[in-house]
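Please go over the structures that come below.
Bear in mind that the values in this text are calculations on the coordinates, not laboratory data. Everything numeric here is computed off the predicted structure, so don't read it as measured data. Cβ atoms are built from the backbone, for glycine too; each structure is taken alone.
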Structure 1
Amino acid sequence: MKRPHIIIITVIVTVLVVSVVGMLTWRKINASRRAAVVRVEAARRGELIEFVSAPGEIEPKTKVEISAKVMARIVELPYEEGDTVTCGKPDANPPVSASVLVRLDAKDLESQLLSAKAGYLAQEAQNEVDKSRIAGQKASLTGLDASVKQAERDLMRQKGLLESQDISQATFDQTQLKLDDLRAQYEAAKHTLRAAELNLIVLKHHLEAADAKIKQAEETLGYTIITSPIDGVVTRLNAEVGELVITGTMNNPGTVIMEVADLSQMLVVAQVDETDVGKLKVGQKATVHVDAFADHEFTGVVDSIALAHTMSWTQTKYFRTEILLESVDQKLHSGLTAHVDIETRKHTAVLKIPTQAVLGRKVDTLPLEIRENSPHVDTAKAYATVVYCLVDGRAVVTPIKIGQSDLTHTIILAPITEEDKIVVGPYKVLENIKHNQRIRDEREVESKKKKKNADKTG
């Protein structure tokens, strides 16, 4: 009894296993025979624009850091962040004064100016004294000159009298000594006058130096009132009233009190990779997307391209490229993150297809006849560039030659034509699609569904 039961159970289990395996195999075969639904597009002619993409930040085109030229304490900061300021319009009617951004303590500098003025007055008085002294010396020299000439005339007269023996030799010698003494006095007075005149020239330069010191003190005192150099907005305020500001040196940049920026002209400062910078030119158009305004697209033009690279924190080289934004109708803030696409080249009337349809396939997986006969397959390389075409319900692998790409499309140079139906999606199907695989155009499938539903309702 037991043996027949075992045989029966074994037969039943075997039948069940065979049935399950058969069912699974049938499902697998049926699935493989089912055509994949794909999205198909024809290659079409049109315009293709090449782009260089780069990250960037929003910055004002013009911004000025306000710092002090003298060391002093802040006594007044009339404006806060966000306030509008002006550089003034002196030619306007009525004139508009420049906004005073900072007032510094001026007491010490006012004292220095008073000291400089006092020094100038003292020097000026000394000059006047020396001028009077020189005038007296000139008068004395004139008198000595007259005395010398008179003594010379007396000596000539006495010489004749000596020859006629009307005077003694002693009298003549006395007159000669007097003349020699007067001549010596004259020469000494002349040298003294010359020295005084030279000294007056020196004093004149001292007076000019004293005057320059006054002007310097006045200019330095003027530095205690800092006005806005541009029309703009206070975008950053770094100091407070009572704080001591210092001037910059070679090793110390000094105190930056505030920043004023002209927000009417904004830039995107882009970090363009060194491999792309050679494609850029000033004046090229750019499209800008700002993270803070995701639903808005900005436009601009390349305004400047750095000649030297900058090293990022990741130790990669980039070139600072400024894009001047056009028609900014949003209030963009400095420092906002942005992304730019710069148009570097435009192709017209080119044959193009969606880039997603362009695939790479290993050369040794291509059918032998295609591998050997296609001029667009380089057997020396590991991969070939291909697309799949819909031909009689099958996916036919087609090696191609491609050109440039933009953000969405790629130029096809050969051998695709506008009549070819290219498989462009879905991406999951493209990942695994095989040559000669059965496929169906999703538009035809959808059309049949609609017709079938219409027949049912009809």
Structure 2
Amino acid sequence: MERWRGRVALVTGASVGIGAAVAVELVRLGMKVVGCARDVGKIQKLAAECQSAGHPGVLVPFKCDLTKEEEILAMFAAIKEQHKGVDVCINNAGLAHPEALLNGKTSAWKNMWDVNVLALSICAREAYQSMKERNVDDGHIINMNSLCGHQVFSLADAHFYSATKYAVTALTEGLRQELRAENTHIRATCISPGVVETEFMSRFYNDSPEKAAGIYAAVKPMKAIDVASAVTYVLSAPPHVQKLAAECQSAGHPGVLVPFKCDLSKEEEILSMFAAIKEQHKGVDVCINNAGLAHADLLLSGKTSGWKNMMDVNVLALSICTREAYQSMKERNVDDGHIININSMCGHRVFPKAVLHFYTATKYAVTALTEGLRQELRAENSHIRATCISPGLVETEFALRLYSNSPDKASAAYSAYKPLEAIDVANAVTYVLSAPPHVQIGDVQMQGTEQA
């Protein structure tokens, strides 16, 4: 840790728990630590304790609401003015609300995504830009993740939280790939602890202290200092080490296609759509969440508006439609319904394409949401099924929209190998729907033979 003495680290969520432990440990080892949180008073108290203990470093409290980008940017501007910039960024802040996928509040989902994913992405981007402009080539960005970012546990209250942590897993790998592409030695690491004895569970189950106590009683939890030790271990690694409708009618088709205009980035329009379906058609029996988009916004320099748009459509709209479809089925006693999420191979693997990294995070979230949905449906003793279909490259307008300013890049994406066709994915949907009621097809991953 000697090379870090006197250098600047940012620790988000530094007022309590893991963040507080990390901040104090880095100060003890001689770093200048900017600790941020909304409750800055607790950090001020920690700073005084560090000073009284004679630690060689210093803890600088900073009040910041990470759900507001303007406050994050103001914090980085202040760090630049007062301390030149950030050498280490530890994205520790995170929160969870006990909001299940089938009946959770959209506001809580948004709050988790804003803090756990967007704030983390904004801080990582600004930290990288701070390092880059000062030619700091040995900086480190550490994302505090969770085992929930690698496994969906049978706890309905944590399913959306798990989706945000799966997103962190994807973002960290995407960040590593983008850093490699920039030929920089700045490192990115993901630390994923299991249950840690902090205030996390007390806040999560704030209406039920018994549940919180039960979690800690069931297993021997880690201590916050254990995670702080993992941070110092990662930072002490040598610089060369990296942790890893009409046409249907004309054709005489027996069904009917009913057009409906809906902006999926607006919840009120989604709810209006489901209300109209209820009034005109009684309700939904099958929900196919196909809508999705990608913007070519990198993790290191992308626009927050582009990230938000992808999150709103690819994750939140899917979750809202799923919830409303389930409620529609439940109130009509439809027990053989089906919810199909059109995912992507990007929801299972982070490809070395920087323009896709945030999009990939949203698709990793879809993978987690689909598994979480299955678990919640089982807990409800429902025979409604949930399936995830993950195609590779499909010959559609997707690449043209992604590379709207560069048609040559879009053409190259399709010319490298023979892509799937849209009808191939449609056939997968009909196959899934045709499975007998007792068969649950969980995940369908499909690629063109030249892609595999």
Structure 3
Amino acid sequence: MSTDSGTRAGAGPDAAALAAVARTLGEVAGEIRAAGRALTAVATDPALTASLGRSPRTGLRAVRALAGALTDPAGLGFAPDGGGLGRAAWLGGVLTSRESLAVAVAVTSLKLRIRLCSLRHPEFAADGPVRRLLEAIEADRQTRALRILRRSVREQGAERALARLAPSLTEVMAWNALVDENPFNDAAAWHIVTGTRADGDPLLGTSIGAWARWDRGPGRAEPEPADPALLARLDHGGGITAHLRNVTVLGNDGRMLVQRVTGPDGVARHVVLLPGMAFGRPRNATPQDLVGAVTAVGRNDTPYTRAVRKALARTVPEGAPVALIGHSLGGITAMNLAELPEVNERWRLTHVVAVGSPIDFKRPRDPATRVVSLVNEHDVVPNLEGRSPVSVFPVPADWLEITWVDPSHDFPQCHNAGVYAQSLDEVVPEARDRVDALLAPYRGRVEETVVLRLHDR
């Protein structure tokens, strides 16, 4: 188990030192790429072209020097990038597999991160489909890599094949993106290399903005009539695993739950449970769909956040302390709400607990909001924002981030809220106890439970 905001890739001082090297290599790769862009800007500046007429000899020397710097295999390699001409030259380099120093250093950083991952996940180093896949990517044999992946899917099933890659899936996809002939996924790969927030995926390069065009609606929340059967199934233990079991009871067909609790100090507080995405069609009439999930990773104002804001306005008094607890898309939405000024101005968000959620590049507006992130390292979903469960880039120091290796490697089963609850109880009970201690003010007598139905429109 790995906890707190420290580096998660491996364990011990040697692993920490190597993680620092991997981070530095990523930063250096970014600076080399920036140098190529700066040289490209000078080389394609109209002022340089104009200078050729005034001083042909000097101008030609400058052009040759710039061209040499941008294409020297012993220097930057093939480094043109930026602007119309620079992007055209860069595209030609990608399609013809021209070598670049920036890409070489970036790939070295990614390979070191994967090697660090193998300290916690031996399947990344042992002879088997994962290792053969990595060897094919290193040899720039994308077709072979795809065949290996397909064979692994046939033999093990898609769920287990994906789950085996999950601990370092982000780095594997970024590595592949940098060495393949697809020019559209490179931008996302560079964000992964440098540990910054991406606006697209490293597989195809589809932007979040493209998904956002399908995720529309003002959001709507309607209280449901009391359902005695559903209420009887709720666990009132007040701990994190009880909340996750309640998320399972709610399902992911558009419901959320708000509970008013009198804490041990006699203060009334509100617990808000936000379920995750429904599997099936990419779009449905609720905010809990695939389109909403992808959009929420890169946008904080979505139909889900709008619907929850309206739900809170109907059920929670202004200024009341609130703990947002979400699973998967629900965890993303909880962090999105914590980022919004209008939410923080109206309620006091004391805790955000995200389970199996890609939230690492989001930040609460109120620095006093305590953020908890719980991740099973074989869960694919937390990779969606471009930071893997064994990332060398730490989250903020005041976050509590806990990751662990679950015996089950099957996805999407290992992403299920109920499986997370079981894992916290049986595999990492110490993690459960730490989160329960943080949520102690919210453990008490449940005074009121409201279930609301959420809609896009």
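Assuming 2.7 is distance in nm of label points 7 Å out along Cα→Cβ at positions 146 and 162 as calculated from a single structure, say which of 1, 2, 3 it is. The read-out was computed on structure 1. When mean count of other Cβ atoms within 10 Å over residues 90-97 is worked out for each of 1, 2, 3, structure 2 gives the greatest result.
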